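Quick heads-up: structures coming right below.
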Structure I
């Protein structure tokens, strides 16, 4: 089935993506999923990861998402993410600094400091995904 679908990626602060695309690949909580035009409707949670999509001109694009929800309809995919940014907007130096902070907090958590290890692990995961996205070739 040929045709494009509308992709909307939004956060509480902004609309990150709003365009027609050929295909969307997203990091669902139970594994990666893909959506083409005419897909059966569904709703799922997302894990921290990278949404890949092919725009209407055939160029592959990448967007970081920090959790959230995705709704697939036959002609539209809507992503509501806690936070999100396009690949070209990722600040590599900032992501590396966040990685160092998260690693330090995890070390402190193992030494008995009053550190929330779960929050530090989540920050570490976000930083790693953002660095990987920024370094994609």
Structure II
């Protein structure tokens, strides 16, 4: 039982699990903000564009109490598009930040590996041998 608890402790305290938990909490809060943005800002504008109709409440009666709430579906699609666009902007901003921050690291030359150094020495020796022996003689065609 003790090893199980220690294994669980190691699992919980790993960085990936904590990052995932933080991402889920922030994502849920971000979802609420976007939902409010769509419901309170964009949908009234859509309502004005459609002549004052509340799109989210529109439905089509199929049979008796069965309704097809297509207006709610349209609102959900708009929410999805806005969330996707905001995520695109966030990722684009993070990529720009990474390029800006890591620009200094890219300017510094990378030290060649020992294998690359050895291959460079072999190449240089082969060039020296080829230069010392002169150009190869061309044989006349037979």
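Taking relative contact order in percent (Cα under 8 Å, 6 or more apart) as the measure, the highest value among I, II is held by I.
One of I, II was used to compute helix-only ellipticity at 222 nm (-39500 (n - 2.57) for each DSSP H run of 4 or more, over all residues; to 500), and the answer was -9000. Which one was it? Going through each structure in turn, the value belongs to I.
When P(r) over Cα pairs in 5 Å bins from 0, in percent is computed across structures I, II, the figure 2, 7, 7, 8, 8, 8, 8, 7, 7, 6, 6, 5, 4, 4, 4, 3, 3, 2, 1, 0 traces back to II. A value of 40, 28, 11 for Cα extents along the principal axes in Å, for residues 42-97 alone, calculated from one of I, II, originates in structure I. One of I, II was used to calculate distance in nm of label points 7 Å out along Cα→Cβ at positions 26 and 90, giving 0.6; which? Matching structure: II.
Ranked by FRET efficiency 1/(1 + (r/R0)^6) of positions 50 and 122 (r between Cβ atoms, R0 = 25 Å, to 0.05), structures I, II are led by I, which has the greatest value.
Of structures I, II, the largest value of FRET efficiency 1/(1 + (r/R0)^6) of positions 18 and 74 (r between Cβ atoms, R0 = 25 Å, to 0.05) belongs to I.
All of the numbers you see were taken from the coordinates with simple rules; none came from a lab. Treat the numbers as computed from the prediction; the structure is a model and nothing was measured. Cβ atoms are built from the backbone, for glycine too; each structure is taken alone.
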